[in-house]
1. Taking -15000 as the value of helix-only ellipticity at 222 nm (-39500 (n - 2.57) for each DSSP H run of 4 or more, over all residues; to 500) derived from one of the structures shown (P, Q, R), identify that structure.
2. Can you say which of P, Q, R returns 21.2 when mean count of other Cβ atoms within 10 Å over residues 19-26 is computed?
3. Which one of P, Q, R has mean projected area of the Cα convex hull in nm², as calculated from the coordinates, equal to 9.8?
4. Among the shown structures P, Q, R, from which was the value 0.4 of distance in nm of label points 7 Å out along Cα→Cβ at positions 35 and 107 calculated?
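Read-outs throughout are calculated quantities, based only on the coordinates presented, and are distinct from any laboratory measurement. Model, not experiment: these values are computed from the prediction. Cβ atoms are built from the backbone, for glycine too; each structure is taken alone.
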Structure P
Amino acid sequence: MLEFMSSGASLKLVYGLGFMFFTLLVASVSDLRKMTIKAEFMTMWICFSILMLWHDYTAGMEFLWFKWLLIIILGTLSWKGLGKIFSLARADVIAISAVCSVLELPYIIFFYIILVLVNKIGLYPLKLFGKKGKYPFMPVIWFSLLIIIIILGIVEWDVILGIITNFT
């Protein structure tokens, strides 16, 4: 077992959110630089979400249909075609849905609340990187995921800080 991982976190949560954390980090840099996300990221996140759906199904997750219906509804309401929560590009919606595919049901709603708050705070600085009134949203998703990881206590931060300080 990984020594920096919290003992209460499931492997699905740790590895799933870890995977999303680092792919979103790379995608955020691309989004900040070019305001685009490569199709490979979207394909990877879609495949990841399907894998998480399969995991939930084979694990006999309670309220499976409700979780995935909620992910679809919130994603649809975040897409620029409807724009009730956000007005996001397809890649942003897919990335958010992939993060939600790892989370338990209550944390999906909590994640969207964090997204809204981080978006409000980060809106003006991110507009500096944008074009024509649009701005990169991937950093908002990445930072919101970081907040969720901290709140869920997935990582033992004192161990991580100890590793970092030992390098200096």
Structure Q
Amino acid sequence: MGYETAKKAGLQISIYMGITMSFFLSLFENILSGHFTLILFLVTFGASTALSFVIGYFVPMGPITSSATKNLKPGSAGVKIVSSLISDIIFTPVLTVAMVTLVRLMLPASSASQLPPFHVMVLGSLFPGLILGFILALIFMPLYQKMVFKKLGLSYPPEQQAPEE
């Protein structure tokens, strides 16, 4: 697979994963906050999706994952677990901090004053979010990879290539 095709595939997968992770994490984080409103959900989902696109565009997930899984059999459970973990560790903390910040900023002062300190909210949301993010990545990433690779006429699982220097 050429560099441009790999970059195109990676960007498409990142977009799909970003939307999926943003939707479920926004829903989860808003419910977890105890202050769920449709407006708050839509704002955090929109901001989280935009942030996911930025992360997906600038963070080279393909080379990072390839480097981390180079000694594993392509398409194996080990590759799926490592890939999901990498995606989760990169995306979930950033999205969690962003969503907690937005929730705190959008709540009326009377409600916000009753919230725990910022770091407590972040940590309280981060650990359940990491678990949910890992499960989501484990389920959806292989599906999106198959879909994008098929659309681009590529084989799945992809052949392992050494990361470019």
Structure R
Amino acid sequence: MTTTAPHHVFRSRHHPGSNDRAWVVASTLVQPIAICMLPVMVGALIAVLEGFAVLPFLTVGFPLALALAMAWTLFQLFGTIAEVHVRSGAAAVRTVSQVLRAPTASPDWQPIYELRTGASTLVLALGDATYELPRRHWPNADVLLEALRAARQPQTVTYQVSS
């Protein structure tokens, strides 16, 4: 029988909550598509003003811009931290993609090797990875910091020997 130690979960502003995968991907895709389509539209405008055919330019440019925007979006979802789980002596992080795939999966606990704070970011070293947690992404950044500090402190156990 395995028991899990009690732990705290901290959610970033990027946490999908109860939204489904399609909604999260679509809402994250909006800005990259706008940025990737800007050169296509400017190029099409220049082509029209110069009297060149626009259709070949758009039939190549639009799919390339869409593919680039989708790759950018997936990279963001795989790299953006959505949750930090904290328990005594360990912590775990889960990305937006991991939360969307398995919302109730148990986290991959790692020992806390380092915790540094800056004016605008928390740097957390877990296992063999280092994570930067911008304070503006975490509604309870100060509470998260205190929980990580408390979890990092070694737990001392005292035994009383009776004779």
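1. On the way: P: -24000; Q: -27000; R: -15000.
It traces back to R.
2. Values: P: 17.5; Q: 21.2; R: 13.8.
This value belongs to structure Q.
3. Numbers: P: 10.9; Q: 9.8; R: 14.9.
Source structure for this number: Q.
4. Working: P: 3.4; Q: 0.4; R: 2.8.
So the calculation was done on Q.
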